[in-house]
Structure 1
């Protein structure tokens, strides 16, 4: 027994002489870069969001970088150089070009496991535009490659003081104005320097000082009349054969050249559509929720919002799957994605944690507080976090129907939109029909239909290879 105890004591003594193991070094957090753009308010919000996230996540630190100027060009340059950021804003109109080239990371598995993101709680019109079916190269279907930072529907902003000054009843915010009603109201609100209105003896269309209608987005007028620019699968240019679309573009032209209730292109170019409304020269104009923060600070008159106009077809082209939509139009959005080939892809779970924070209830609440964004969380959007009843606009609920029903622009549904569409439209159809009024929409669209389709075919061929 004595010898056994002696051996034990020797072993214990030997271990006592061994150097003590050094405590494990604290693991350094993974650093990931996050890039975006935006005005001072958005920079402030995202700086705060990033700081809050970093304080609550010891294993990952996000470095927020604001890119001024041409953001997409700057992002493409980094990707081409093999030095992409880890996490980035992806505009919905550029999503397809990035995802079809394998430049975004598939996050569907992480979304499925997430305790923060519930797909059923996000506006389908926001979430759907960041899906991609890799097998068929189809946008709007398949897995998620980004989460929506926002949903930005457009509506009509009105100058309530101008309506009151001219003795015109305010539109009903629950019932969209028809084209006929728009012309009737806008005629009463338009006048020249002598106080004459369109249709009155002596009215001078070359000397208008106040207009009933300002900026109108052509997508809103087309979708509000049941029209389309491209087919549902995005592969066919249909505007030239769709009478609802033809009528919509012609109506915009007629507002300028027949009814004289909307500024000419020359006036709009010299002053600016936004400035015309801000200066009290137009009674109704189109904008998105993003305009709210600035309008709250800058507008000297009382203002509100109403739904987008609807055409005589009795149809609206709404987001697929949404029913009983009273109006439609275009809504914008920006996604947040993990860039392929980056440290974000190597640390996918950590990068995704930041994505879900931005797109989840906490991040959406902070972004909505300033008024420039509608939460992409539907339940949250229906609370005072967004509606803000103590601030303008009084009829903020109009944005909720817009978020539900409005759809992406055709640039989100097709590849290389700027290459196949812009020249034929903005340098062809639009100046001839709308700006100058020298051609009819039906004729100009028919004349350019083949060029539109050829360009669209080439765009798809570039990604179908």
Structure 2
């Protein structure tokens, strides 16, 4: 079990070197990248899985959606409860081993049921990744640098997606793919990374709110933790802001290739996948990093920056997204879509930083778990699914291409909601920050 220091000093003030902090951040970011590789790869390989196992699109939809998202979302809360009490390093290492192992085991599946069980296992495993990672990062980095540190951690998202696109392009280039080999190839290295994490990263000293706190006060019940978090307006504002924005981003990430294939007949699919891999690894990644960096710099003078920056960036990105679905040139459309990805990446660092900074110190992992619960129920569960439902409902009257275009255009609504919520949150953040400071950040 992890222990707190007598002095109550966070790790960055208790003799932990900058190089070691950066090493831990690098390892956790790499773990997060594996999270998204394993999350995305089944969707990219689905045509080959479908042909090999004789599955229909409905079965594939369950595999790519609810089998992963539901248990991934639900399991995050009890795992976070454990992370607020026991070794976070051990929890991450065990979780990484589980989801990587189940990803590799997916390659052994000979039927739909076996693959579904493996997919559920991936979701359960990944639930133990981000909440304890966020908690560790918050103990290693002071509040003034948390948005930047969590933005670097969030680079695991674009880099993981980039690698998934590159892997897809590599195997599609030859006209065929051994999807089982791909599962082994992305799963087994994750198990090795879990061992590296376990043997090179030490459980950091936890911060405490005050030296006089009792041991029991440091271990609140789940019910008490929930009540503490749900009373913070800014926490809710950042959670909903990132959720509405990610609703659009998840829908785009799962449907945009389908749209381009339909709207621009004869395109080189391999080239398109490579380009989207590059976009995620550059434009999206740069937006993620800059979002945290600028928020931390601006936030030194104005705490509203953590909510205002995402709103401003999305105000720029939303028109670009709308225009990308109107133009008739493929690469102009892709370029405008890249601008949306760049601007939308800006909300990750500030949002995750507020989930940590505004939460009581002894429930930081729980805060992230709840954050991801709201985020994934709305975004991961809703974005791809509702876009598909709307598109299918419009096919009889509009045809497949125009139906999907219209369904994607409706994403203007959640993006607009995201902007509105972030602007509202900027009016609450100063007071909530002061309250957090009063109890100890």
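No value in this document is a laboratory result; all are computed from the given coordinates. Remember, predicted model here, so these are calculated numbers, not experimental data. Cβ atoms are built from the backbone, for glycine too; each structure is taken alone.
Quick notes
- Origin of the value 0.15, where FRET efficiency 1/(1 + (r/R0)^6) of positions 261 and 301 (r between Cβ atoms, R0 = 35 Å, to 0.05) was derived from one of 1, 2: 2
- Origin of the value -24500, where helix-only ellipticity at 222 nm (-39500 (n - 2.57) for each DSSP H run of 4 or more, over all residues; to 500) was derived from one of 1, 2: 2
- With mean count of other Cβ atoms within 10 Å over residues 125-132 derived as 27.5, matching label from 1, 2: 2
- Structure responsible for 0.25, with FRET efficiency 1/(1 + (r/R0)^6) of positions 117 and 349 (r between Cβ atoms, R0 = 30 Å, to 0.05) calculated and labels 1, 2 on offer: 2
- With P(r) over Cα pairs in 10 Å bins from 0, in percent derived as 5, 22, 32, 26, 12, 3, 0, matching label from 1, 2: 2
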